[in-house]
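Chemist: Each structure below is given as structure tokens.
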Structure P
Amino acid sequence: MKIDILVIGSGTSGYTVANGLKKEGKTVAVADRRSFGGTCAKRGCQPKKYLVANAEIVHLAKGLEGKGLKKAPSVAWKDLMSLKREFTDKVSFNTEEGFKTAGIDVLHGDVYFTSPQSVIVGDLPVSADKIVLAVGTIPTPLTIPGGDFTVDSEYFLDMDKMPRKIIFIGGGYISFELASVAHQAGAETIILHRSVQPLKHFDPDLTRILVKTMKEEGLNLYTEHPVKKIEKSNSGFKVIAGVDEYFADLVVNATGRTPDLNSLNLDVGNIKFGAKGIDVNDYLQSSSNPNVFAVGDCVASGPDLATVADMQAEIVVQNILNKDSVIPDYSNIPSAVFSLPAMASVGISEEEAIQKKLDFRVKMIDQSNWPSSKRIGQKAAVSKVIIEEKTEQILGVHILGHNAAEVINTFALAIKFGHTTEELRTVLWAYPTHTSDMKYSFK
């Protein structure tokens with residue numbers, strides 16, 4: 001099979017590349033060793049939000065018991081899984097049909113390089129003028145004694161029954177989000193994190209408040225507890241962390257994700273890569289093979305976010321059509337951890353502002369006693385805004401609380417287009433809302 005473009009990976013970034021180039025008259029095929037649709041739609045962002053949205057309602061209702069609500073609802077896990085599967089079960093079929101309707105060939109099977117411009121897909125030899133890697137990531141294996149006894153986030157997001165006791169290993173966003181779901185679903189929940197600071201990519205002050213709040217609500221979180229060993233018994237699992245022992249019915253390895261590259265024979269394809277992913281130049285082109293591009297979480301540069309993957313995909317389309325024309329901008333990208341409560345961030349941190357020796361001020365406000373928190377039973381709500389003194393431009397915004405992931409988008413716009421605090425104060429926000437509350441955060 002000889003084509004113009006081969007895209008390896010059928011997730012959101014692969015879909016964007018394939019359709020973008022097909023519209024420009026290229027012959028395109030998409031190959032995937034797994035069912036079509038990618039991580040975000042089938043095994044990550046979207047199914048996670050189905051579970052988080054349900055847990056969030058329970059969490060808020062618990063905060064209002066005796067304050068207008070007689071009793072909070074409980075999670076019906078089986079029904080929740082059915083709701084989630086109404087979406088995820090259709091993803092593969094819809095994705096494939098979308099490709100076929102567009103005139104894009106769909107190829108199934110293991111993929112590996114046989115030369116810098118050719119691969120085998122299943123048993124089919126395929127050569128292409130340009131190959132785009134959009135293979136994403138997979139859960140990072142836990143290489144400790146008993147690590148094979150753990151399950152990963154993909155298992156959790158599709159399990160039929162919530163265990164009575166569950167341990168999450170790792171202090172990143174995966175643990176915080178899934179542990180929040182498990183806790184609200186009634187499981188006795190523990191997070192074990194190896195170092196002092198969990199959620200290292202988020203503001204440490206807000207993270208400490210989040211951790212304190214989660215502990216007060218009954219979710220057990222232990223820092224400086226590196227897991228050394230996991231043992232299986234008739235009654236479940238024993239997890240040895242430091243000098244302590246913990247017991248659970250299920251242990252989830254949430255230590256992170258790794259680019260899914262091992263089976264591709266990248267050396268044969270003359271494609272340079274490392275632990276963080278494919279090594280690319282400024283134009284997302286392989287640094288060692290000019291006929292190969294890479295997008296999404298398998299790229300060594302840029303944050304691992306679905307929005308970033310889509311941006312990279314659009315850029316690769318342009319750079320294949322018009323050589324070396326667009327460079328990705330990784331500045332001021334909003335991110336969120338959908339814990340309960342949620343936390344979100346955009347722009348620079350206070351630490352980064354100090355390192356850059358900027359002239360700035362920090363406005364940090366506790367909003368937990370404001371009406372916007374009281375009326376929904378919210379126990380923790382904090383904002384931190386970093387403002388440049390001379391220009392009054394907002395450099396960074398960090399939010400903890402309900403709707404943080406929605407509110408942060410407003411400030412992503414403000415930072416991107418250089419709006420000042422004075423300009424934001426002139427905006428008449430819909431009131432009373434969590435966004436309108438933020439006008440007090442930069443006065």
Structure Q
Amino acid sequence: MRNYDKVTVAQHFISGEGAGPFLRVSHGEGVYLWGQDGIRYLDGSSGAVVTSIGHANPRVLDAMAAQASRVTFAYARIWENDVNEQLAQRLAENAGGGLDASFFVSGGSEATEACIKFARQVALARGQGDRWKVISRMPSYHGNTLGALAITGDPVLHSIFGSMLKDMPKITAPLSYRLPSGVSEYEHAMACAAELEQRIIEEGPETVLAFILEPIGGTATGAAYAPDAYYSKVREICNRYDILLIFDEVMSGIGRSGRFLAAHYWPDCVPDIVGLSKGLAAGYSPLGGMLTRKDLVNEVRASGGFAHGHTYVANPISCSAAVAVIDELVENDLIPKSEKMGALLKERLGQLKGEVQILGDVRGRGMMMAIEIVANQETKEMLPDNVGAVSRIQKYCAEEGLLLLSRKTAGGAYGEWLMVCPPLIITLEQVDELMHSLRTALLRLQDELVVEGII
């Protein structure tokens with residue numbers, strides 16, 4: 001048997017010294033993963049909100065095998081490939097809104113880089129060379145490459161890498177759980193939109209290239225989204241100042257939210273550019289993408305073409321997986337199912353909130369849900385950082401056979417939450433299983449916090 005103590009792998013880079021061992025995966029099927037010890041786990045956050053159609057889907061595996069038997073790699077600066085075009089067609093058909101041009105990369109961070117670089121080249125093609133600033137929100141997360149980090153609203157990450165970045169302007173994200181005193185959710189959201197316009201004016205409209213946001217937040221805000229009027233106002237402001245609007249749908253896109261794109265919830269706020277990944281190939285192969293309009297592409301091509309790319313742009317195997325994933329979603333009505341099952345899941349989580357006092361908020365759309373953990377439901381007081389609440393909940397959930405994702409954006413300054421985002425194929429019985437495990441874990445932590453004198 002191989003001595004794994006003598007090798008250094010990805011997990012050993014990620015975890016701090018003294019951290020416990022990672023689970024060692026054996027195989028997956030449907031909504032479940034098995035460890036090599038034979039223990040089965042319900043994939044309650046779809047990994048990192050990735051495995052939207054579950055594990056070991058026969059259609060996807062067959063499509064990848066068929067493509068692998070033909071060609072696995074053809075460099076995109078030399079070759080076109082059929083599945084690249086098929087995938088672009090699937091996206092155009094389902095995205096609508098004039099979003100009919102695609103550029104495929106290897107993941108979410110690369111997708112963000114492609115979006116902001118493409119926006120820059122659109123500006124150059126229009127003779128607007130002074131436009132380079134990308135306004136984003138605080139808090140937010142748009143990826144871990146340096147360009148994506150520059151527009152990510154996370155002071156902790158910036159304290160590590162900030163000296164290497166070209167910092168970009170940030171405005172307040174319209175979070176809905178902890179509002180300024182005496183202000184409604186609607187009023188706060190509209191104040192955040194007004195802040196966008198004010199920041200554009202302060203920076204100089206002629207210098208602002210784009211505004212990027214997650215229409216439904218990922219781990220940075222725990223599935224938060226704003227009232228409808230916020231999105232309408234944002235689109236209006238971007239139009240007024242000729243600024244490109246970028247939606248980061250790396251997490252929310254491809255059916256996760258109950259729509260093919262979360263943007264479809266706000267038809268009067270059609271983005272100019274969309275970043276995609278995660279659910280695009282649903283974990284079967286690394287893939288990300290940028291979705292935009294042909295007229296913008298034509299402007300860039302007329303000025304010499306997109307000066308961007310990576311080795312695995314439009315990789316045939318990854319594109320074949322994504323085509324099969326989208327066909328599986330559409331033909332099996334998994335996107336409307338995501339909306340319906342998401343509403344059920346939200347209702348069940350809301351009921352659990354009435355039973356568990358450390359469960360402060362339930363939010364999200366479709367199968368993109370989050371629960372926020374607090375010390376006190378009424379005051380919304382956060383638990384002390386040294387309690388390690390979400391880490392303990394994750395541990396207790398795993399002991400109950402449930403895997404959940406969490407991330408403390410900005411060191412937990414805005415709260416702490418867990419993403420409840422199971423695969424879209426989850427059944428009613430499996431929702432029951434998820435809820436039982438989650439309830440057990442939450443009550444266990446709550447009881448411990450009472451004994452520890454923390455609540």
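All of the numbers you see were taken from the coordinates with simple rules; none came from a lab. Since we're looking at a predicted model, the values are computed, not measured. Cβ atoms are built from the backbone, for glycine too; each structure is taken alone.
Chemist: Quick one: distance in nm of label points 7 Å out along Cα→Cβ at positions 300 and 428 came out at 4.7 when computed from one of P, Q, so which one is it?
Modeler: Only structure Q yields this read-out.
Chemist: Then there is this: Determine which structure produced the value 0.05 for FRET efficiency 1/(1 + (r/R0)^6) of positions 20 and 148 (r between Cβ atoms, R0 = 25 Å, to 0.05), calculated from the coordinates; the candidates are P, Q.
Modeler: P
Chemist: Given a value of 22.1 for mean count of other Cβ atoms within 10 Å over residues 188-195, calculated from one of P, Q, which structure does it belong to? Don't skip to the end; give the middle numbers.
Modeler: Numbers: P: 22.1; Q: 18.5.
It traces back to P.
Chemist: For the read-out helix-only ellipticity at 222 nm (-39500 (n - 2.57) for each DSSP H run of 4 or more, over all residues; to 500), a value of -9500 was computed from one structure; give its label from P, Q. Don't skip to the end; give the middle numbers.
Modeler: Details: P: -9500; Q: -12500.
Traced to structure P.
Chemist: A follow-up question, please. If relative contact order in percent (Cα under 8 Å, 6 or more apart) comes out at 21 when worked out from the coordinates, which of P, Q was used?
Modeler: Working: P: 15; Q: 21.
Among P, Q, the structure yielding 21 for relative contact order in percent (Cα under 8 Å, 6 or more apart) is Q.
Chemist: A follow-up question, please. Ranked by FRET efficiency 1/(1 + (r/R0)^6) of positions 60 and 380 (r between Cβ atoms, R0 = 35 Å, to 0.05), which of P, Q sits at the highest value?
Modeler: Values: P: 1.00; Q: 0.25.
Sorting by FRET efficiency 1/(1 + (r/R0)^6) of positions 60 and 380 (r between Cβ atoms, R0 = 35 Å, to 0.05) in descending order puts P first.
Chemist: A further question on this structure: When you work out Kirkwood radius over Cα pairs in Å for each of the structures P, Q, which one comes out largest?
Modeler: P
Chemist: On mean projected area of the Cα convex hull in nm², for residues 244-347 alone, which of the structures labelled P, Q is highest?
Modeler: Checked P, Q; max of mean projected area of the Cα convex hull in nm², for residues 244-347 alone sits with P.
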